[in-house]
Structures are given as structure tokens and as C-alpha cells.
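So, here's a batch of structures to check.
Throughout, read-outs are computed from the coordinates displayed, never taken from laboratory work. Note that the coordinates shown come from a computational prediction; the quantities given were computed from them, not determined experimentally. Cβ atoms are built from the backbone, for glycine too; each structure is taken alone.
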Structure P
Amino acid sequence: MEAIETVSKKHNRWLWVVFGLILSIGGALRLWMLDGESLRLDEAQSIWQASHSLEFIRAYMLKNVHLPLHNSLLHIWMTYFGSSEIAVRMFAVIPGILGIPALYLLAREFLKKEWALLAMAIAALSPFWIWYSREIRMYSLLALIVTLSYYFFFRILKRGNFWHYAGYVVINIIGIYTHYLFILAILMQVIFFLTTWHVVWNEKRPNKKQALIRFIIVGVIIAAAFAPWLYALINNYGSGSQAPILDEPRSFNIFLTLFEFFVGYQPNTATTMLVALWPFATLIGFIFLARRHPISDQIYFLVVASLVPIAIVYIVSKIAVPMFLSRYLIIVTPTLYIFFAWFISELKGKTRLLIMVIFGAILIGSLVNQLTNPNVPTREDYRAAAEFVQDEVSPRDVVVMSPPYLLYPFQYYYRGEAQVTTLPIWDKRKGGIPQVTEEELAKDAEIIKGNHRRIFLLVGLDLVGALETKQYFDEHLTKLDKRQFSANLWLHIYQAEYAAKEEQEETTIHVVKAGETLSGIAKEYYKDASEYEKIREINNLPDPNVLSINQTLIISR
């Protein structure tokens, strides 16, 4: 008997060592080179909003698709820790790290310790969770709160003491002020509770009607806490709404979302190849489930909570308002990771080992690729764009953002001399962005052009309105140069000031070829290499030794 207890203690000690190792690795991955990447658009928006008063944040979020809690807490955080990249991202890292042991606690409601550790490891290494644990938005907090909400829900079902109810109320109030789709997590609990009415979870308290009454009381408290915001939303939403314009999803987006939950964000070629494997994975899953006896009630909850929210958001996006984004659906990932750990636990022998090795290799390979590959489409290098522009511009140039909300990340980094504006012209404090029309573009472009010498147009080509703005400038102005900073972030430089007609006839546009130098171009046109200074001056070149292929130069005759 003593020998068995000794073995058990050693086993538990090793489990705790593994627990600590997983948590340490997960924490390190979330902290590694936290300022190594530029802030992305959404991050910069959060920082700008949080830099204002709590009253401003509340009023601003009433016009937005998000809730005020995260940016209000970020406002307080920034008051003490500042707004540097590391400082603000730590606010996302902390719930990101706390989510790892929280998922273990939830997994223990469904699995043995060993397999709960596997679910914890999936969460710790998940490229999707790591991405949002390093991004200053509400999503790492949302994943943590959903995990804890489910944990307290099952604690109530099985034990139901006062502290479980108290924790459940507090967590759910935080959740409903974190993201609107958190309501789907509560809905999953309601569905599960009612469809498993016959199941007695707590032998000491078998009366389900009493449990229902307690849940109704809890629901009333949560609803009362949310009522003030709901009332303000009904009375204010739409006054300069800043809701994003999203495309209607296709069935492919469902597979893409599930793919991203496990392997994060990958370059388009890798994404296409890996998504193509989902039908085979689905088939294997159906075959596995078909060979089993009916799954337990608790595993039934994992299936419902992992799939039903995706289906609901997809249907609503098709028939009403498009809202299908994988980051919004991070609410399904806690149960999805636990379900996958359960799936592996039910396999036998070499099949289990093979699946674990393949999945582990895909998970780690995807994580490394997401952290290091510059071609990941969700990367947005506004830092490099701002640094390039501030080195190139003079006070007579103008920098234009399209769409206008690129102002948020660009102005975070930009310290140049040239004026910065947007097309359409927009005051970000007042709310909604003006609609992009040909008339609006023509009118605002003339205002912006003014007496400026050059226009530096920064465009996010995957965003609404950017392509129309670029096409307008391409058709009406002479393009001097272009630069790419990330997959969809481009800078186009245009000539805005033109000489009189007689002077125009005495200028030539030269396109730089490989191997050409400024002195060589000067010798070609002026028969004197030392005349390169004339070309440098008219083109406002900061360094005469740095030319790029296909760069256009104005040559004065």
C-alpha cells in the first residue's frame, strides 16, 4: 500500500513538473521579442482610444462594434506603465499567460490529469492564442474569461457552493463588457443545461428546479449589470458609426477559421495547402465517432460549444450583418482544444502516437513560421513605413493615408516634417469615415494637393476604399516611386507640383535600371557626371548613392 502511495506521489510530482514546464514555455513564447514587430492597425486604434479620458472612451465605443471595458482598463494601465510597444502589449500578455492554467482547470472537468496537460500544451503552443496574446486587443482577455465562465459553470453543476456562484457572476459580467459575442458562451451553457435536464450532476443537490432558479437569479444580476450599457447603445448607436465593413462569408471561411484556430496565420500558399487537408481530417473524425458508443454528456458540451457558435455567427452573417471573423470566434477555442485532447486520448497504441507526432510537428512548425515569416498576411509594418517616409519627406510634401484609419499606427511612429492627412479627409474624433465616392475623391484630392510638391500615399490594399484612392492618383498624377512594407501595405509617391508648360517641355522622366548610378545618369543627360547634384535636388533625394530599380527621376533639360 505504501509503495502504491509512493508511486502515486512521484507521478503527481512529475505531472506538476510538466505543468510548470508547459506554463513556462507558453509564457516565454508570449513574451519573446514583444517589441520585435510593428504595431498593427487594430492595436494602434486601441492605444489611441485608451489615450483619452474614460468618458471619451465610453462615448466613442457606443459608435463602435466593441465594448468599453478593455480600452478603459488599458487607459488605466497606460497611466502607470506608458504607451511603449512592450508596455501596452504586456496588457494582452498577462491574460494570455493566465489562460494557459485556466484551460487546464477547465480540461480537468472533462479529462484525466495527463490529457488535461495535453489540452494545456495545445493552448500554450497554439499560434492563434499566441498571436492574440501579443496583440493589444481584447481577445486574449476574452479567451481567458470564456474559459473561466465554463469552469465556474461546471463547478456549479457539480458542487454549487456560494463562491462558485459569486465567481460565475463576476466573470460573466466582465465577459459581457469584453465582447458582444461572449453572449454565445452563455447561450451554450443554457442549451447544455436544458438539454441535459435528466442528468444529475450533484448527488447532494439532485433538484434541477432549484438549480434552474439559481441560474435565473444569476442571469437577472448579469442582465441588470449590462442594462445601462444596452440602454445607452440603443440611444446612441449609429451617430457616426465606426462599424467595420465586412464581406459576407463563404463556406470556405468555416474551414479557414478552424484551420487558423490550430495553426494560426500563415502565408497564403501554406494556408491553401493546409486548408485542403481539412476534409480528410473531418472524415477521420466522423469515422472515429461512428465507431464509438454515444459520447458522454460532458463531451457533448465540448462539441456544442466548439461548433454551434461558429454556425450561429455564419448564419447571422449570411442573412443579416456580416460579422464572421476568426478572432471574434476565439470563444470556441478553449473547448475545441480540450475536445481535440479528448479525441487523442481515445485513440489507441501506434495510431495515437502517430497522430500526436504529426499534430505536434504541424503545431510547432506553424508557430515558428508565424513568428518568423515576413510574408504572413496579418503582419503590418507601419513602423518601417513611417521611418522611410520621415527620412524622405520635406515640409513641402504631404503624406496621405487611405483608408483614413491608417492614421492610428502611422502617427504612433511618424516624426517627420511633412503634413499628414487622409483621403477622404476625416476627423477621427468625430466618428464615421465619409463614404468613398469619385466626387469626394476629386474634391479632397484638390484640397490636399494644394501647393505641395509631392504626395506620399500610404495604402492598405486589403481595406475598403484604398484601391479607389490609389487608382484616382494613378490616373491624375505622375507616379515617382512605390515601396512595399508588408503584404498589403504600400507607399506610392506622386508628383503634385508641375512646372509651367514651357518648363514641362524641358523635363524628362528617367526610370532607374539595375546598376545605374546618379552620376552615370547625370553623364547620360548632361555629359557631366558632376551634375548629379541637379538631379538630386529636383527629386529631393536624401542620399545620392541610394537608388532603387524602377524608381522614376525627373530630369531637367
Structure Q
Amino acid sequence: MLLPLAVAASAWLARADSAIGVYAARDAVLRIIESRALYLADESDRSYGPYTMYPLSDTVWIDPRTGVERAALPDGTTSLRTSRATFVGGTPATTRAHAGAWINRAFDPWAVLADWRTDTTVRLAGQRAYRDYARTVLTRHGRFGTDTLLLDAKTAIPVALARIEAHYFLGPIHVLYDYETWSDVGRQALYPGSITRLVDGQLDESRFINPYGGGGVLVPADSGPSLAVPDTTVTLPIDPQHRFAADPLDTVAVGSGTYLLVNKAFTSVVSLQRDTVFVFDSPGGEDRARLEHERVGQLFTGHHATVFVAMNPVWPHIAGLRYWVAHGATVVASRPIVAFLRSVFARHWTELPDDYERARVQPTIRAVGDSALLAGGQVRLYPMDGIAGETVLLAYIAPSRFVWATDHIQDTASDNILVREVRQTVAHHELHPVATSGPHFRVIPWKTDGPAATVDEFMAAISGPAGAKRDRAHIHSLLHPQARYWYLLKDSVGTTDPHKALDEAIDGWEQRGFFESCAHHETQTWGHWAQVECTYEIRRSPDAPVAVRGTDSAQLVYDGGRWKILSLFWESESETERIPQTLR
């Protein structure tokens, strides 16, 4: 026999179903086209708002009677979501995908009511004021604590859902789903035009349904896609560590006590220098950090002090932070993120205790200002130069001649602001790396970017067979904006703007083929200035005999990101002026 509070709760849920139109929607399905703004607190360059916003959109079909949802993304990916399981392509999804679907269902008050009406733990818990008005309070036993559903006391329309959820980095979080601006979707049924998710009081995501653009509408059930559940016996767990899987780790030796720890999701770095183990980032969460700890014990036997270097404030990359401190690590981080890291340690994971919650040690955090030389200078940390790298550290492991700048390194060959800032920081501190890596790939060689390399890159860029288009933007990027060409004529010296001259010359080279290369270099460098003497050879094809030979004198300037050609002076060999053997 049901208790009176349960009976009362059931009556309120029935009123809510009637108020939003569940009964009126019989033999129909609800189609919702929603725009989403996801605020990436965990992926932003600051530990405080405003955060990077990521726009999304999807189409959701809802069965009012069962609460089954079918979600379709613009790329064609679809999933079927119930309170117990998620299916992709007709087969059960991973537990991590189901945990994500569990969050998505909380945005949908129709699905929420369907889940609550079948839950025998629902109870009436009085009234409270919310958004200026009285609301009826229902509670139930949730996955990580007590869930609370607020219904308008006058109409029984849902206005908010509050519950505890589990986060891979923050642990238990207090989440509120707010349902606002209800409007008609047909047959006097209602759906909120705006749905907002708050995490610990901060804006996390907003969803918007345009009622005037067909964003929400009831349609005949046979006009929509199938909402039949492939297997009603399947029940998937809600995984607290749902975002990243702790796949087995591969070990990649960099040299001189430095190793990459690699799995499908992430790469991190560990290095033993002067009897201290340095851990550069620990992505994914506690499960992965535990695997890293085990691998460190295998690589570096015996007892060693441990330093955890938090390279930036991006949560997925440092999600193992609490684990490493629980096991004795000292933390080193960029000064602007230290307060945020302390707040992470201050969080209590009482409902879902992790190793740090059980240990509750006092963290030691060292802030990096202009630089930090650790292990007798074997490990060097510098704040990244440039605006994109604010709050990011660059690490140089001197014995390995290895640079790690976390997600700031994607590809050292590309010309983009992240690469330029990494190179600028390396040049600023006169570092000499031979290799690097990043969170999403393994070891790659450090591309030499000296003045002679720029001259070679320029010649390679203007070269190519007949019919091959040149990358003009790249060619011009190797020249300083104020660059000049200088050349010797029979009785005078000529000069021109290479940016204009090149476009005319490239038209001819693309028609007939042109290959230029340096057979010999001599380089002088001082400060931000360099001179490269080059003996050039020009051919019509790579295997053709030399058609023209001469000498270039290139003056280059370092603009803070790379070497660029400021001036290029050349003279071609003639019958009377031959290039000496020492320059060939």
C-alpha cells in the first residue's frame, strides 16, 4: 500500500502531465529542434568566466507516453535514450555514452516526468519559493543523492530539476536544470523555449527552442522515426568517471629518463631527473592517474620525490591532480591558476570519495612567475610568450632536449599562433630541443627554424614542376612585410618589392617549371639579425643539369615568432665572374 506522501506525489505528477499536454499528445510524438550553447569551463584558458562557448544543435523526438527520446545530430549520428539505457545503431551504447545521455534527458521535462511517474521512491516534500513564486517540491532517490523536482504550485508545470551529479574532476556537483518560457507545441501541449543548466551556481549550458520557426511541434506518431526500444531488458550504469576511459598505457622512450605514457585518449610525460620524478599533466581522471603511478613505479624503481606540473588550467589534462597529491606529489603551476587548484583540493567528495578525500593531506603548490629551474636546472619551466598562451607553461627537459607545452603543441610544422608562441618561447629562453610531443600524438622531431632553414624553405616553396600551383600565401609569409630584392645589372644595382615581383615570376614558373636550391650555406647570427650566404642552383626539373648558378646574400630578422627574409641580394655566375670552389 502506498504511503500518503507517495499518493500525493503521484497526484502532482499526474497534474503536471496534464498541464504540459502529455494526455492531449496521445497518438503523437513531440519533435524538438534545439540550439545549444555549451560553456566550456573545463576547456577555457581561464579558471573563471566568461568561458569559451561551443554552439551545437540537434533534433529530438519524444514519445510523451514512455519518455523515450531519439536524438539526431547534424552529422547524421542518432541515439535512442531511455532512463535505463542508451542505444546507438540498435546496440547498447558504452556506459560513458549513457552517462552523457542521462544528462541530456534532464534537459527535457517531458522525459523527466516520464521517469518520475514510474519511480516508487517519489515523495511530496512541501513547498518552497523559487524564482519569486511558490513551488511544490517532489523528491526521489537519485543516482548520487536526492533529486528534487519543483512544480509550479498553481499550474503544476515543471520549473526546475535539482540533483547531485558526478564529475570526473570536480567530484560531486550540484546541478540545476531550469525550465523557462513555456509555449505551445500543438494540441494545447507545452514545452519550454529556454532550458538552462547551472553547475554549482555557474552557467554551464543553455538550450533554446524557437517556437516561431517550427522548433517544437507535435506530429502524428507515424510521421516520425521509430521510438521502439531495441531491448527493454538492458540496464546500463551511470559511470561517475564517464568522460574518459582509462585504457592501458603504452610507454614511449624519449631518452635520458623521459617517457611518454600513451593511450587512445591522451599522452602525458614522466621524467626522472636528479632523484625526482616529474609528472607533466595527468589527463582523464583518477583511474588513468592510478595507471600512470603504477607505470612510474616500474620505470623508476626505488623511492623518489614526485612533482606534478599542471601545465595549464584545462581540466581534462590535469584531472589526475588530486590523485597525485594524495600520493605525495608537490604541485607546480602557473601563478594565475594556483587559486583555482586550491579550490579543487577544497572540494569534498564525501558521496564519492577519491584517494584525496580519503587522505586529506595539505597540498603544497609552488607558483611559477617568470621561470622555475628544477632538479638543478635539468627541468626548466617558463610561462608561454604571447596572448594565446596566457596561463600555460612550457617545460624543457634539458638532458632529453625535449619540449612539452601540453595542448599548445599540435604540430610544430604548421604556421599558427600556437606554434609561433611555442617557438617564440623556445627562442626567448635560448632552448635547443630536438623533439616534442602533445596530448594527442607521440614524439615528433623539433623542426629546425634557423635563418638558413628559412632560406631553404623559401626556395622549396617557389620550386615545382610545370602545372603545379605554388602556395603564394606561404611564400609571402616567409618574407618580412618590408622586404626588398637587390640584384646586380651590367652597369647598376636594381631593387624591387619581392611581394610584387614574386607574383609575376610565379606565373611563369608554374607554366614552365622551376627548381631552386642552395648548394652551400654560410650563416652569421647575432641577436635578432642574421645573414645567410647561399650558392644557389636553378634547374628546370629536379634531375636536369644546372641552368643558372649564382650567390644569394639574404639578411633575415627574427620577428618574435620565426626568422623572415628582410633583404635578398643576388648575382648570377657569368663567363667572367665564376663562383670560387670554396662556395660551391
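Which one of P, Q has distance in nm of label points 7 Å out along Cα→Cβ at positions 335 and 527, as calculated from the coordinates, equal to 2.8?
Values: P: 8.3; Q: 2.8.
Among P, Q, the structure yielding 2.8 for distance in nm of label points 7 Å out along Cα→Cβ at positions 335 and 527 is Q.
Assign the value 1.05, calculated as Rg/Rh (Cα atoms, Kirkwood Rh), to the correct structure from P, Q. Don't jump to the answer; show the numbers that get you there.
Details: P: 1.05; Q: 1.11.
It was calculated from structure P.
Identify the structure, out of P, Q, from whose coordinates helix-only ellipticity at 222 nm (-39500 (n - 2.57) for each DSSP H run of 4 or more, over all residues; to 500) was calculated to give -19500. Walk me through the intermediate numbers first.
Numbers: P: -19500; Q: -6000.
Going through each structure in turn, the value belongs to P.
If you rank structures P, Q by volume of the Cα convex hull per residue in Å³, for residues 151-222 alone, which sits at the top with the largest value? All intermediate terms of the calculation are to be shown ahead of the outcome.
Numbers: P: 77; Q: 134.
Going through P, Q one by one, volume of the Cα convex hull per residue in Å³, for residues 151-222 alone is largest in Q.
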Notebook entry, point to check: Who wins on relative contact order in percent (Cα under 8 Å, 6 or more apart) among P, Q, i.e. which is largest?
Noted result: P
